[in-house]
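Participant: Heads up, there are several structures right after this.
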Structure I
Amino acid sequence: MLWERQLDGQGQPGGEWRRKRGFETERWCKGAMTTTINETLMPKERPAAGAKRTLFEYQCLPGTVDPAAPKSSR
């Protein structure tokens with residue numbers, strides 16, 4: 001499962017983890033994560049002058065693991 005969460009302007013977690021998409025294997029998940037990051041870094045359209053970028057963090061985890069769950073339950 002590919003998870004994402006928004007980061008604040010200093011790169012600190014600013015949002016809750018959200019499920020983005022499920023995959024059959026970790027390899028496919030990591031490939032999709034790489035594609036997502038690349039598309040973010042190289043947008044098809046040029047951002048407007050002065051526009052702020054939104055930062056995200058991504059993780060590929062097994063479908064049974066929830067990154068938002070308390071660490072003791074992992």
Structure II
Amino acid sequence: MTVWTKLVSKTQVLATGFVTIVNVMIWYYVLQAIVNDVSNWKVALLYAVGCAFGAMLGTYAFQIKEGREKKSLPQA
């Protein structure tokens with residue numbers, strides 16, 4: 001979702017569409033796993049932890065990238 005949000009905010013239409021398809025397929029798999037074993041809260045917890053880690057990692061990567069881009073811009 002972090003990559004999706006970044007792509008949407010930069011209006012990268014085709015990339016946003018592709019990432020949206022990937023996100024929906026992941027959600028489909030997770031939803032199917034939860035529905036098939038609704039009492040297994042570990043699946044939901046594992047997905048939540050993975051989502052949080054992915055969001056943190058993605059945000060950190062974008063932060064580093066933007067920091068490098070700012071340093072490489074000519075000073076006015």
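Throughout, read-outs are computed from the coordinates displayed, never taken from laboratory work. In this text the structure is predicted, and so the values were computed from the model without any measurement. Cβ atoms are built from the backbone, for glycine too; each structure is taken alone.
Participant: Give the label, chosen from I, II, of the structure having the highest value of distance in nm of label points 7 Å out along Cα→Cβ at positions 4 and 60.
Facilitator: Once distance in nm of label points 7 Å out along Cα→Cβ at positions 4 and 60 is tallied for I, II, the winner is II.
Participant: If you don't mind, another one. Out of I, II, which structure matches -7000 when helix-only ellipticity at 222 nm (-39500 (n - 2.57) for each DSSP H run of 4 or more, over all residues; to 500) is calculated?
Facilitator: I
Participant: Quick check: -0.48, -0.61, -1.04, -1.19 is what I get for log10 I(q)/I(0) by the Debye sum over Cα atoms at q = 0.12, 0.14, 0.22, 0.27 Å⁻¹, calculated from one of I, II. Which structure matches?
Facilitator: II
Participant: Now, a different point. In terms of relative contact order in percent (Cα under 8 Å, 6 or more apart), which of structures I, II is highest?
Facilitator: Checked I, II; max of relative contact order in percent (Cα under 8 Å, 6 or more apart) sits with I.
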